[in-house]
Structure 1
Amino acid sequence: MRPPQYLFDTQALEALLARLERHTTPLFLDYDGTLAPIVDDPEQARMAPAMRTALERLAARHTVAVVSGRDLAALQQFVGLDNVYYAGSHGFEITGPGGVHEANAEAEACIEALGAAAQDLEAELADIPGAALERKRYAVAAHYRNTPEAAVPRVTAAVEAVTSRYPELRYGAGKMVYELQPDVDWDKGRAVLWLLDALALSRGDALPLYIGDDWTDEHAFRALEGRGIGIFVGEPGRATEADYRVADIDEVRQLFELILEGAH
């Protein structure tokens, strides 16, 4: 991992756009922190009108997939575009135009354990200020964005304790959240590769882009190494497997508009 090159440096941007001119460009996009702002209440994380317009125009010209930790149904509701592919729950469930659908069978086998773990974790978090539980089909999320810093170690300990009771589960860290997930060999990167194969986009003239801001997006950056381009959204100096960095959601939208101007 290394700090990536800032994309809106003139030479870097010109070089990237020149590469895209010569290739088919499928786009794989995280949702929270990439298309929509990260907010205290995850149910209020809506795309700005300008972002929605840019995404809609982009999906009319390119293959676009949104790859998120959110449940598939919730992700579809937030994005609301019929011509976009969706990989929900970090790719455990995928759907899209033309009848594309994939649900990870190993993850399905962990649904009962996730339900039991959710009950246990809810009890563990009950007296921790600001901690919130989110039950998803293929995950259990413990949010601590609104938890006082001094109490965060209690959230960590609760997640570790509950996970240790269920050998079929693992936990990982995101932005101010821990998630219990099925302990199977699947992640955002594998979901992206599955989509590339399913959509016949593994051929030589395709140059996939993946844009994301979270630690969970590192799997996708690594999966595309040598065959695509990763763009990290966030602060300078953070080590990442991505090739480039943009500062924020507004720069993501600006990149979309530049791609549209070039009609790649």
Structure 2
Amino acid sequence: MSDDSIFGKVTPEKTAQHVIRRIEVLILEGVLRSGEKLPSERDLAIEMDVSRPILREALKSLEMRGILETRHGQGTVIANITGTLFSEPVAKMVKAYPRTRQDYVEFRSNLESFAASLAAERASAHDLAMLKDIFAGMERAHKKKNIEDEARYDLEFHMMIADCSHNVILIHSLRSCYQLLAENVLLNRSKIFDFPGARDAFINQHKAILEAIIERNPGLAAKSAAAHIDYVSNTMESVDKQSEWQKNAELRFKRFQASEK
């Protein structure tokens, strides 16, 4: 077994239940995420130092409970167990009513601030290394003006801050929030990035959050995270207003052209 295995050997009893608990802990702690592929049965049995029959029993139990799933051509992967904050019908209703977006931002702002403050207190050296690496990717995407990659790294950056909080409930609550972002249910990220000055503001705001966490300053980390979410909210409001103004201007122009004929 390699020294860098995340699974590790289970207890001397080596029962299926011990294997189950080890995999569950890795999922809860955010080490394993939805969609991630597990090692092959042979390799995983070696890493966890258990017999293959015991491992099969554990994996079958986790699959029956919907925690793992077998995908053709991929093998065994972590199932999509996070989901979103809402069921699909509620998510559609939330998307249809503009005021819910402000409520969402308000809710997320508090969670993000709390996560950033905990990250400043609890992040390990490995956590900080990953956070810095993600931010470096965001900077590269920013320089190349690759909005798609910027959005991807942005989401990954916030997910990593949640992981750095080492609070299991907070980690999974925020991942549910981010699922809505990934689906553009409440905030259209491409529109925000197209807003004048927003891309530069975003990279600077993320840098401020990162530096506060590195400096172990919980108060500043929370303040920087809240300021970023407020900026997102205000920018989206401006985008919506400009979109509405543009629609009205087009209607006036059409009416003007018709009257001139």
Structure 3
Amino acid sequence: MYIEPFLKTTPFAHRGLHGGTMPENSLPAFRAAVEKGYGIETDIRFTKDKKIVVFHDDDLLRMTGDRRQVSDCTYEELAALTLLPDPSRHSDPDSPRHSAPDSPRHPEPPLPLRRVEGSPQTESEPAHIPLFSEFLEGIGGRAPLLIEIKNMAGVKAGEIAEALSEAMRGYRGEYAVQSFNPLYVHAYKKLHKDIMCGVLGTAERGAAKGFQAFAIKHLPLNFYTKPDFISYRKEDLPRRKVTHFKGARLAWVVRSPSEESQIRPFVDNIIFEGYLP
């Protein structure tokens, strides 16, 4: 099985190098990751008007203080909101459910933000929720991307796969796609056989319910999705399904040098935050 080298060699900054005044999944946090030479792990989802935005949670509360669901808002409504610089005061969802953070966030001061043409973000303004197209323009192929498609109720695999495919048209940088939803992964792989696509997994209790919980723990649909990589929660490793996987193996989210040293024997690469590997 051929695996793109960046999936094994370049650590991915979890939602960018965020911390201090730099919110997660913000243009300044992504710029900081580029400046340090890391890959970028980030999240995408639809707005009400089917724009793709870079945002992790289903709702806006943790990151903006607004109680609405992202899917209930147009992008124009989201663009008017400001991302909170210290989301650790709320819950920090790293898995399919919300969980509390267990370590400090990246402590370095923000780096200057390069102006993106057509963007409402300026150096003097607070960070906003980026359009995915705005994110891509800002990165400009300067860092490998690990793009997580968030699981969205009512959104069919083909719909989000086609939308992401269109967004990536003409993009010249390295990237891979992952999701907890194996149908999303399979749909994107059908469109782009040359792009690395992987599944996310966790054995965390309460992360999901019913078959979804079974699927993200045991990854029984790998025979169908044929993933190029598995990205598994570090607390649940080592795990036989991951250890014997022939493709790339990633661990999320690693938050200290000691955690990295403990997990490295079981994986090829890490998704990290809170320190610099």
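Just so you know, all these numbers are worked out from the coordinates, no wet-lab data involved. From a predicted model like this one, the values you see are computed outputs, not experimental measurements. Cβ atoms are built from the backbone, for glycine too; each structure is taken alone.
Given a value of -7000 for helix-only ellipticity at 222 nm (-39500 (n - 2.57) for each DSSP H run of 4 or more, over all residues; to 500), point me to the structure among 1, 2, 3 it was derived from.
Numbers: 1: -11000; 2: -24000; 3: -7000.
Working through the options, I get structure 3.
Comparing distance in nm of label points 7 Å out along Cα→Cβ at positions 146 and 234 across structures 1, 2, 3, the highest figure is found for 2.
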